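Computed from the coordinates by the stated procedures, all read-outs in this text should not be read as laboratory data. All values reported here derive from a predicted model rather than from experimental measurement. Cβ atoms are built from the backbone, for glycine too; each structure is taken alone.
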Structure 1
Amino acid sequence: MSEILILGAGMVGVGTALALQARGHAVTLLDRRPPGQETSFGNAGVIQAEAMEPYAMPRDPATLLRYALGRSNDVSLSWRDLPRFARPLLTYFRASAGRSHAEISRHYARMIARVRDDHRPLIEASGAGALIRESGLGELYRSEGRLERAVPEARRKADTYGLQLRVVSGEVLQTEDPAIKGPVAGALIWDDSWSCIDPGALVTAYAELFRKSGGTILNGNADSLQPAQTGWRVQSDTGEVVAEHTVIALGPWSADFVKRFGYSVPMLLKRGYHTHLHPLVQPTRPYLDAEHGYVLAPMRAGLRLTSGAELVAQHRPQRPFQLDQATRAIRTLIPDIADGNGTIWHGHRPCLPGMLPRVGKAARHRGLWFNFGHGHQGFTLGPTTGHLLAQMLDDA
């Protein structure tokens, strides 16, 4: 048994804590805020069992030009921050080429294939079943042409990975989901995926399971981490914590954090926003509005609109124009929708340009481990990469 410190109490950190605890290790989880209150709080709440291939960067000039000119709601670029993103963007562009992306997807798909099996026992043991919906994920298409172009690629993925895919017309969709009233050509329904009506609450439930099973959760500042004679030490609100091993699971703060120990990890930060609106009837599942670049997801707090990606530094103020456009677009789908309280949240998706999370031992420091860079899929992959890291640590 080892004493292990995990920095970061999002889905990845909590999933890692539970995996190590299940192997008999004494684990302490430390964060500046309670579990599930940062990036894991603000996502669309989808456990994406259909996401067998990571999001590639478009390579066709027309799409890249729309991004550069600000004519797409999928991606917005802060030009003043472009120099800091130039290196990871170039690497991301190269990694998105056909053969390279296919090889990355081969490894990525093995992780995604097990996410439901890794979440399910935690959902059951934590008593969080009421938070989960197994009604799938939909991709909405407003135009027949866009739908027709999307279907062959969707069928390829479904056939390649054994996924459950349904292609439904607009009429069938509106019968199946009465909340969708506006004109749509149809949708792709990925029935393997699950959703959560309160992502932060699910992380909290997992963290409470960890605590009840003997784990320790502390508030503290990760910046105080220092090598110690017997491993690593950090200051918590209740005093110093010393552990043989430390796992860095700080999400979008991870790359800057590990610089202090001499590690250069290029990271592309994709900011996302959300707000809540209130329809008379909630949709039965989350949907990606493929032509307007946002996800609508039924939540306990209302209907959550989650924006596309904004490439901008973490310290910049909010510019929620992507969310504004999404709000206008959703009113054509669900006309009887009421405004929320105006609260806008934002956070950053920690994307590595190679599209695979960094999971494993640090090269030059004994007892230092990395588990970060999950991009859009930290909520999906947290328990899975937690198991992978726990296996690596035991095998070391």
Structure 2
Amino acid sequence: MEQLTTSVDVLFILLGAILVLFMHAGFAFLEVGTVQHKNQVNALVKIMTDLAASTVAYFFVGYGIAYGVFLGLNLDGALTQAMTERSGYDLVKFFFLMTFAAAIPAIVSGGIAERAKFYPQLAATFLIVALVYPLFEGLAWNGNFGVQAWLEASFGAKFHDFAGSVVVHAVGGWIALAAILLLGARTGRYTKDGHIKNAHPPSSIPFLALGAWILTVGWFGFNVMSAQAIEGIQGLVAVNSLMAMVGGILAATFVGDKDPGFVHNGPLAGLVAICAGSDVVNPLGALVIGLVAGALFVKAFVWTQKNLKIDDVLGVWPLHGLCGVWGAIAAGIFGAQSLGGLGGVALESQIIGTLIGVSIALIGGFLVYGLVKLAVGIRLTPEEEYAGADLTLHRIHANPRADDY
């Protein structure tokens, strides 16, 4: 029975890894549908190659920093042991967590689209997944540095982030903000006095919608399978994810006045926010969390573009950065037993843990992208940007015709 239980756990977490891996197709098509036609190929190639670079970085360095098990370097025979014990559970656990780590550069990609160089961005991806992301992942999910123990002793509960509102989404969103600020706005995006000059509407609403749907479906593997064992699976996580998702859709629809870009990002905003507390809040609380997240995304996206002049192409800072922060704080509010939650959370711990995550992301993002910018540059020339990354970097259009060449 013990062997059977282990094998079932391996299958369970493997299915989760496959679902989250498929979410990267969602990231790709969400970006393809949002960017201009001349940058669609670049979006597809970036997501694919970022996944590969992330896997290598996490296998050799990142997973070891987070969990103290250096599989790729095989220190103390860690890889050999993982190959033979518990039906390879530790290896498939690495696979599952790697898909989370690879979501960080996929998030960043949407913010810096249409003007970033290819290989410098790939180098930044490697450094972020190897060094920056694992620092907070280990702190939050493995108890590194004693921060969780201190929070529990001080406030009665550890920082709670069941599926990554902060660990994955807020960290990705705030790293993206640093990269966006260092890159600057797309050429011609704003006038000299700061008004939006070129709106750059989505190039393909069907592709944008396809990406959103793929992400939405895969997210149930992202959240539910975060239990990492069949024994810990909860129907509550699935229903809370559903309720937050529909809350995000409804809020984005009404606040965004039926704009298809907002409508299809609405479920993602709700799902980002519910990750942290999906195992402790009740479904009504999840609905409220999603409603707030959907409205927050729409309002913050418009405000950052118009008032702050932050050219975040897919709105990844509002969607992942701000909604992730909201989700972690909301877990401390709606997870309380007084509001129908299961308890075991503390608002103070949620706020402090979130601030630590945001700080690591911002500092790490500025360091990595700042160093790459100083070393080799991270931005296309105005001429390359005007021609589009597809022809400039990949020498082919998304829909090539004979007379294009």
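Some values worked out for this structure:
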quantity	calculated
Among 1, 2, structure where FRET efficiency 1/(1 + (r/R0)^6) of positions 67 and 299 (r between Cβ atoms, R0 = 30 Å, to 0.05) as derived comes to 0.55	1
Label whose coordinates, when helix-only ellipticity at 222 nm (-39500 (n - 2.57) for each DSSP H run of 4 or more, over all residues; to 500) is calculated, return -21000 (choices 1, 2)	2
Structure responsible for 138, with volume of the Cα convex hull per residue in Å³ calculated and labels 1, 2 on offer	1
Source structure (of 1, 2) for FRET efficiency 1/(1 + (r/R0)^6) of positions 195 and 227 (r between Cβ atoms, R0 = 41 Å, to 0.05), computed value 0.25	2
For percent of Cα pairs over 11 Å apart, for residues 51-90 alone computed as 62, the structure of 1, 2 it came from	2
Read-out distance in nm of label points 7 Å out along Cα→Cβ at positions 243 and 275, computed value 2.1, structure in 1, 2	2
Structures 1, 2, by mean count of other Cβ atoms within 10 Å over residues 59-66: label with the highest value	2
Rg and Dmax of the Cα atoms in Å, for residues 203-338 alone from the coordinates reads 20.5, 63; which among 1, 2	1
For 6.0 (distance in nm of label points 7 Å out along Cα→Cβ at positions 3 and 115, calculated) the corresponding structure among 1, 2	2
Label whose coordinates, when mean count of other Cβ atoms within 10 Å over residues 123-130 is calculated, return 15.0 (choices 1, 2)	1
Among 1, 2, which structure scores highest (criterion: FRET efficiency 1/(1 + (r/R0)^6) of positions 19 and 315 (r between Cβ atoms, R0 = 25 Å, to 0.05))	2
